[in-house]
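What follows is a group of structures, each given as structure tokens.
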Structure P
Amino acid sequence: MAELRFDKIQPKTEEISKLLQFKIPIIATCRKGIYNDCQRLKILKIAAENKTTYIDIELESDKNYREKLIDIARSNKCKIIISYHNFNETPDIATLHNIAKQAKTYNPDFIKIVTTAQKTEDNLQILSLYEKEKNLIAFAMGELGKHSRIESFKLGSPFIYAAYASEQKSADGQMTIDEIKKILQQ
């Protein structure tokens, strides 16, 4: 499986379908920043029409954009990941459950909640979501959150986000495929 971050690779429109020709499941993502919502919608629509497996849609995105993209994903039989990212901290448990509740209103295939560990206890907080939530991908970023990625998989996350090589890491605390394999084999 691979995640294609279209905001990072910035392909030309005609290149998008070529990037989706892999014989593995693909998560199509296009975060805010480089492209406006109209451009992101166009990119992810092409991905959906080319049978990407998953479309990752940010909970924090504009409601109109989010709802249009959900309709596009569903009409193309793509699975939906509603994601939330906090690059500063790990909110308290009540807030985390509220985020999950908001994400569920869109009836996604998976809810992804990613926070940043500022202290080791933040790992326990984010991982405690697995006690009540289903179809969940939840872990903490940052060096302190590194092992929450492995624990999330053990608690039921369908997959772990990993880099192919060290120089390709897209977030603090992200491990390579080889590092994860080594840990899981212990």
Structure Q
Amino acid sequence: MERKVCLMLTSASLLVPLLSIALAALMASWFNLFYNALSDLGHATRSSVAPIFNFGLSAGGFLVSATAITCAVKKCKLIGVTLAIAGYILVLIAVFDEVYGWLHFYVSVAFFLLIAVLLVEYAFENRGLKGALALLATLVGVVSWFLHLVYRIPPGAAIPELVSIAVAAPFYVEFILRR
């Protein structure tokens, strides 16, 4: 029964925010994956799809924290606590949307840094191939951000944001669902 609950929570914590991002992006004809940040979709005064985007992020953040508390803390306290904080920070990205300027920037940076921290924690928890792959995933995420921040490749942040999420998701699912 517990495994089913963890499977449902994990699935929902990934699907709810990702589907809301996809829906908001599809509904916003102005949105360009290469020139925008995902958070542009959540700008309360400039985006008609902000309620969809911000609701999805806040619900997703709640679900990540619920997954951490229900399923992760029992396996590794450090990863569970970091994951719960990351979920809360995801809620804050939705609450403090781009209208809040630097505050939004800081909570967004905190979230993506926590993704990297979680991958490193996973690597230390899982020595061997799994750990090495987690460190490689961390490197891929860092390189995508480096290219964006230093060389403006791509000009918008959406791609490195999605890369960071994509490289971390398999480790998140594996960690939560392992016996």
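We did not get these values from a lab; they are worked out from the coordinates using the rules stated. Keep in mind the model is a prediction, meaning the values are calculated, not measured. Cβ atoms are built from the backbone, for glycine too; each structure is taken alone.
Given a value of 1.7 for distance in nm of label points 7 Å out along Cα→Cβ at positions 132 and 148, calculated from one of P, Q, which structure does it belong to?
On the way: P: 1.7; Q: 2.9.
Going through each structure in turn, the value belongs to P.
Identify the structure, out of P, Q, from whose coordinates mean count of other Cβ atoms within 10 Å over residues 20-27 was calculated to give 17.9.
Q
Using distance in nm of label points 7 Å out along Cα→Cβ at positions 44 and 76 for the comparison, can you identify which of P, Q gives the largest number?
Working: P: 1.1; Q: 3.7.
Structure Q comes out on top.
Compare relative contact order in percent (Cα under 8 Å, 6 or more apart) across structures P, Q and report the one with the greatest value. Present the calculation step by step, with values, prior to reporting the outcome.
Numbers: P: 12; Q: 24.
When relative contact order in percent (Cα under 8 Å, 6 or more apart) is calculated for P, Q, structure Q comes out on top.
A value of -25500 was computed for helix-only ellipticity at 222 nm (-39500 (n - 2.57) for each DSSP H run of 4 or more, over all residues; to 500); which of P, Q is the source structure?
Derived from the structure labelled Q.
Where does the value 16.0 come from, among P, Q, when mean count of other Cβ atoms within 10 Å over residues 36-43 is the thing being computed?
Source structure: P.
With mean count of other Cβ atoms within 10 Å over residues 12-19 as the yardstick, tell me which of P, Q scores highest.
Q
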